[in-house]
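> Pasting the structures here.
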Structure I
Amino acid sequence: MINKRLLIKKLLSHNDENSFYDKKQEISLSSKDGKAKFLKHVCALSNSNPKNNSYIVIGIEDEENKIIGVDFFDDSKIQNLVNAYLKNPPKIEYENVPFPRLPRHKVIGLVTIHPNNKITSLLKNTWKYKKGTSFYRRGSISISTPKNFELRNTNKKIVDAIEKNAGNNIELTLNGVFDFINNHKPTHKPKYKVFNEQFVLCWAGKSKIINNKEFFSRVDIELINEQVKLFFSALDDVQISYNKNSFIVTEYILLGLEKEEKYYPLEKTIINFKNNGKHNILKEFLFVAPKFNTETILEIYNSCNAIIKKLENKIPLSGLEHEDVLRLPTNCLICYLHGFLEAEEQLKKAKNHIRNLKDKTTYIKYKEALRVIRKVKYS
């Protein structure tokens, strides 16, 4: 079982960017150019490593190789993105790896690209890259493949050695459990459970009772053996259950107009632990968007656009409009769910203003709104 934190350290310590490894300060799958560049690198690494895994490490300052971290990223639909845009798409995994020196909400993103021994190319036009274009790695650069390109196995031995040296052990597991418990408030009741005598799962969250049911907020879940953060929620409420072989998380979002807010189930995550030393994660999308009066939604949409236009033009807001900014992420999300698809791009225009607000709750809601939109879009 590979300890992903140790694997990242091995990659950063022993290798500059090369034909099996790339590092990024961040990726942006919400923009056309960011999405296209990500697909380009996945394509190039897949073609350059037909017999072994290849990796992209995200949250690294390039020049000094410094670990700076990125926000927790819910990867549940990223394979759908790759499948939609690439011919012969490789299987990929995006994992969130916590590091002790990073804030609790920051992680290092690790993209693992599994080998498929096929030439991967673009299935459709994306940004400036044309349909049918294929890429490979020349050193640290992803470039277009020549017409006579052939798959070559050149990295398997070195990647196998790196992965072997990143194997987990009892000391790392125990240290991981103690680190998790010590890094969480006692009020969040951090705890652990061993599944199938092999897997150690830690979780913590603030408990509260809603309609006689127990929910948790500020939930943090880590698979200690691999040093991977499986779930993190700053605001959303979740229900947690488990049995002998599975750990189940059902995520809810609070949505509605003003005082009419209700909890809606968003997604269920089931972590299954097997007897052969492996585990898999299944996700079931549960969300059914609420429906509100069309005239009311149109009024809210126009109000959102008017506020965003003022923010863009640096026109002072009224006192009431300042209060409306706090609901901007939720209102734009509701508008998007009612067919006003431009609400996503409009909301992004207000990002800088929302991020600079003294109360960071609204910025968290902003990121949560975009996350829900992404889930809906790829489901």
Structure II
Amino acid sequence: MTSILEFIIWSPSPEMFTIPIIEREVRWYGLLFAMGFIVAQQVMYWIFKREGKDPKDVDQLTLYLVIAVVVGARLGHCLFYSPGYYLSNPIEIFKIWEGGLASHGGAIGMFIALYLYAKNYGFTYLWILDRVAIVTVLVGAFIRFGNYMNSEIIGLPTGTDSGVVFARSVEDMFLRGDERVENVSFEKGGKAKSDSAGLVPMTIVLEYKRGIELDETSSGFFERSVPNALSRGSIRKHIFYEKGLEMPYDLYKSGGVQYAKIHVLGVPRHPGQLYESIACILMFLILAHVWYYHRSRLKAGFLFGFFMTMLWSERFFVEFFKENQESWEADIPLNMGQWLSIPLFLWGVTFMIKFWGFGKKTK
């Protein structure tokens, strides 16, 4: 018997609120992206002070990194994952608000920006790489949590009763496709049954606008239209439906408002975004610990190598639990994220070996 504690149904709105005057939506992802850089900037202020550097230089460093990471991540997504489309439609590259950022491209942009920053502000390249490595994973933790709030970059099905059912696309389908619906919510459990592992019973609750009445004539809608809609496109990634399978439903009123309950089977998936966010927080704590207690005994460049080794090995393994970003990746042994992680990981190992100096005094 499935326990209601074994899975969660996740369907937050990507928008926090709308600014009234300009009618612009403020999204969780954008806020978390910005917060990541703000928190990282505060940590860098502290690092610069501890190292006897001018904290004012951090402001310019932040500007370099924000521009480089955003531009690099966007170009990386366009060139690594869909080069044919974006080279044929170059204007689409600038539509960053439509989504599409690649962390590998962001990393390349960051390396270029740090080189220019070090050259222009009198820092050695390895010194600045070591310090920025500490806060880079902190930014990554915020960004990946933003992906979770957006219900994007989802994981593969767990094949068990545990995991996350990403139900946002289901909610959007009813709200946008049926103007009679006022609100959509979800409940664990229900009348839908399955003997297959990896499918969990859940209920879609539709609250209709006042004045809407449903009766026995609505049977065609719930018995044919709704099942067909839930079996199409991205919806079927999250709701399992086999043609001919019964999809039970109930109609009832409460407080003069019409409700409908549709009993379905959800598909629990790995929350790959949370795996990476938590991993980034752990890496931040490890790097900060090593820097704080051992920086006087480390050669410049070692901390950066340690960061690269941890980050890209984590990225490589977490990819096994995530969906491919593009369909063509299914035809290659490893997905694009994993292929791009390998040289970056090896780069980190090379740095660790070359600048191994733990326990030795450095000038």
Structure III
Amino acid sequence: MSNSTSIIPTLPPFLQEAWEKSGFTDLTEIQTKMVPVAIEGRNIIAEAPTGSGKTLAYLLPALQKVNMDIKQAQIVIVASSRELVMQILDEVQKWSQGSGILGAALIGGANVKRQQEKLKKKPQIIVGTPGRLIELVKSKKLKLHEVKTVVLDEADQLFAKEHIREVDDLIKAVLKDTQLIVCSATIPKHIEKQAKDRIESPSVIRINMDLDHLERVDHTYLVAERRDKVKILRKLVNVEGLYGLAFSNDIHELETFAERLEFRGKHVGVLHGTTTKQAREKAINQFRSGDVPVLIATDVASRGLDIEGLTHVIQLDLPNDIQQYVHRSGRTGRAGKSGTVVSIVTEGEKERLIQIAKKLGLQMTERTLSHGELVELN
């Protein structure tokens, strides 16, 4: 029996219809483990890699709990970035079609009066950033006394010092028996401890990284002096059909890369923690529409950003650990398509990259750029 045949038929008709329309044949591993536990109303801490279906793992149980007779917020989903909020709201709307369930996004930086107008329509599902949610709770525009479930999505971001106080205020603002679900692509031990300090008797669910995916992706590297990395990136931007996400660990360096490429007539998108809301939206829209072939981002800024069809992941800096390498690699080669991870490394960094490859059991090939193509060294 497939894992969906035991769970999907127990869901309300609108969710069964949405499942039929989705074209999915089976629940993912995180969905199989999390949905039954969430339906029981238990508190959960869940770690599962990017792209493993976490959103649906908490949405299916949450949507089925909504009481249509109650015209108040019943599910609150908290995320740290505007993009993730909007992505989650899209999923809410897709999976609640035909149910009459209303969803609303409440995000910092947006017009608060407009958001107050949205709340007058009595949405049952609220998706928002912590600061704006608390602002609306304190002004008594958002009432939480009917909330059954609070989800903290990408919890490692929400438990960072810039959000933790608002997250705590939110937890205090809901009733004591409210179900709390904490999920993220990575939940290190200190985040797990923070979550356990706030949540009573949680079920901890961990899904290991899909290392099989790594084998379906081509792992390659180019050796260059640090100062020449921008030249290599410029050449990569010219590679026919390349549509890539480039990672840099340093905000200032990332800006410098972009400026030097602009100077050479190569337009790329830029995404980091201090990018303004408008600049961020513009960069993402230009990238999604294919107007710019490469988006340069920090790991934190790219969180929750789900871009289909990426052909390449480019590493301008090596990841800090093996897990980060796996997450970055997971952005390309999805849905059966091929993908390439290109690391631009100095001679000194090359050794560390080879070590990462060895630990992950990867075939790592050195290449060079010739006539606009990545070719193996003779």
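Readers should treat all values here as calculations from the given coordinates under stated rules, not as data from a laboratory. Everything numeric in this text was worked out from a predicted model, so none of it was measured. Cβ atoms are built from the backbone, for glycine too; each structure is taken alone.
> Supply the structure label, taken from I, II, III, corresponding to distance in nm of label points 7 Å out along Cα→Cβ at positions 222 and 326 with the calculated value 3.4.
Numbers: I: 3.4; II: 4.4; III: 2.8.
Of the options listed, only I reproduces it.
> With mean count of other Cβ atoms within 10 Å over residues 30-37 computed per structure, which member of I, II, III shows the largest figure?
Values: I: 14.1; II: 17.8; III: 21.4.
Going through I, II, III one by one, mean count of other Cβ atoms within 10 Å over residues 30-37 peaks for structure III.
> Sticking with this one: Going by distance in nm of label points 7 Å out along Cα→Cβ at positions 54 and 270, which of structures I, II, III comes out largest? If you can, show how the numbers build up before the last one.
Numbers: I: 3.5; II: 4.7; III: 2.8.
Top value of distance in nm of label points 7 Å out along Cα→Cβ at positions 54 and 270 goes to structure II.
> Continuing with this model, one more query. Of the structures I, II, III, report the one carrying the highest value of distance in nm of label points 7 Å out along Cα→Cβ at positions 126 and 158. Display every interim value, and only then the final one.
Values: I: 2.6; II: 4.5; III: 1.3.
Largest value of distance in nm of label points 7 Å out along Cα→Cβ at positions 126 and 158: II.
> May I pose another question? Have a look at I, II, III and say which one yields 4.0 for distance in nm of label points 7 Å out along Cα→Cβ at positions 62 and 198, as calculated. If you can, show how the numbers build up before the last one.
On the way: I: 4.0; II: 4.5; III: 1.5.
Matching structure: I.
> Which structure, out of I, II, III, was FRET efficiency 1/(1 + (r/R0)^6) of positions 246 and 318 (r between Cβ atoms, R0 = 41 Å, to 0.05) calculated from, if the result is 0.65? Mind dumping the intermediate values first?
On the way: I: 0.20; II: 0.65; III: 1.00.
Checking each candidate, the match is II.
> Given a value of -12000 for helix-only ellipticity at 222 nm (-39500 (n - 2.57) for each DSSP H run of 4 or more, over all residues; to 500), calculated from one of I, II, III, which structure does it belong to?
Values: I: -10000; II: -16000; III: -12000.
The value was obtained from structure III.
> Let me ask something additional. When semi-axes √(5λ) of the Cα gyration tensor in Å is computed for each of I, II, III, which one produces 36, 28, 19?
Values: I: 36, 28, 19; II: 46, 22, 19; III: 38, 23, 19.
Traced to structure I.
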